[in-house]
Structure I
Amino acid sequence: MRNSSKRVEGVAEELGGMIRGGFGKLIGNKQMQATGKARELEGVAKQQSAKTAERVKGKMEQAVGAVKYRVGAAIDNKHLQAKGQAESLRGEARRNANR
C-alpha cells in the first residue's frame, strides 16, 4: 500500500473514531466512547507512520543525490552534478512535505 493511501486511511479512521466517540458520548455509552477514541488514535498513528516512511525516503533521496553531485564534481561531469542536485532537492522537498 502506498504511503498516500495509508495517510488517507488514517484520516478516515481518525474521523470515524471521532464520530463514534461523539455518538457514544451523546447517548451515554462509555464503551462506544472508548472504542471511538481507540480508533481515532489508531488513525493518527497510521498517519504518523506514513509520514515517517516518507521522511526516510526523502533522506535517502537526498543522500543519493549528494553522492551523485560529488561524483559528478570529481569527474567534472556537469550532467551528473545537475541530476544529483535535482535528486537531493526532491528528497528535501519530500521530507519537508511530511513534517
Structure II
Amino acid sequence: MAVGVVLAFAYHFLTMRLQHWIAGHKAAMVPVVTILGFAVRLALIAIILVVLSLWTPLNVLALCISFIVVFTILTGFSLYRLLLAKRNGIPPSAGASGAS
C-alpha cells in the first residue's frame, strides 16, 4: 500500500510539472502535448506496475487501489486550490494547474 501512495505522489508531481511546462508553450500545441504526455505517463505507470507484479511479492490490486485513491485526492486538492485562487483573484502557484 505504501508503494501505491509513493507512486501516486510521484505521478501527481510528474503530472503537475508536465502541465506547467505545457502551459508555457504555444496554444496550438497544448492539446497534442497534453494527450502525448498523458499517454507517456500512462505507459510508464503500466510498465512500473507490471515490473512490480512480476518481480515483487506485492499485492498489485492493493497497490492500484491505493494509487487511485491517493492520486484522486491529490488531484481534487489541486483543483480546489486552483478554483479557490481564481475566486479570490490570487494567481495560482506554479504547480497548481489542476489538470491531469
Structure III
Amino acid sequence: MEHWWKPVGVAGALIAIASFFVQFHPGLLIGPALAFFGAGEWINHPYENEIKGAMIGSIYKVFGYRWRPTVFGLLLDALGIGIFGFGFLQVTFPSAGI
C-alpha cells in the first residue's frame, strides 16, 4: 500500500470511537495514539514533483511521497508512540493500576 499512514490514522480514530462507546479505557489511549502517528507520518510524507536531469542526457520527472521529516510531524509521531506505549501497558498489565 502506497499510503499506509492514512489507514493507520483512520483505524486509530475508529478504535477511539468504538472504545468510547464500550468504555474500553486502554482503547481510548491506543486509538488516538494511532491517529496521531498516522497524522504525523502524513505530514512527513509530502507529495514531491520535480524535474531532474544532467547537463548531458535526458531529463526525467521525479514524483512521489518520500519521507521528509518535519518538526511537527516528528512531534506527532513521538506523541503517538508514547501514548500507544502507555495504552499497551494498560492492556498488558491491567491490575498494575498504571
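Taking Cα extents along the principal axes in Å, for residues 23-70 alone from the coordinates of each of I, II, III, which one would give 64, 12, 6?
Values: I: 64, 12, 6; II: 45, 21, 13; III: 64, 15, 9.
That value comes from structure I.
One of I, II, III was used to compute helix-only ellipticity at 222 nm (-39500 (n - 2.57) for each DSSP H run of 4 or more, over all residues; to 500), and the answer was -27500. Which one was it?
On the way: I: -33000; II: -27500; III: -21000.
So the calculation was done on II.
Coordinate-derived values only; no laboratory data. All values reported here derive from a predicted model rather than from experimental measurement.
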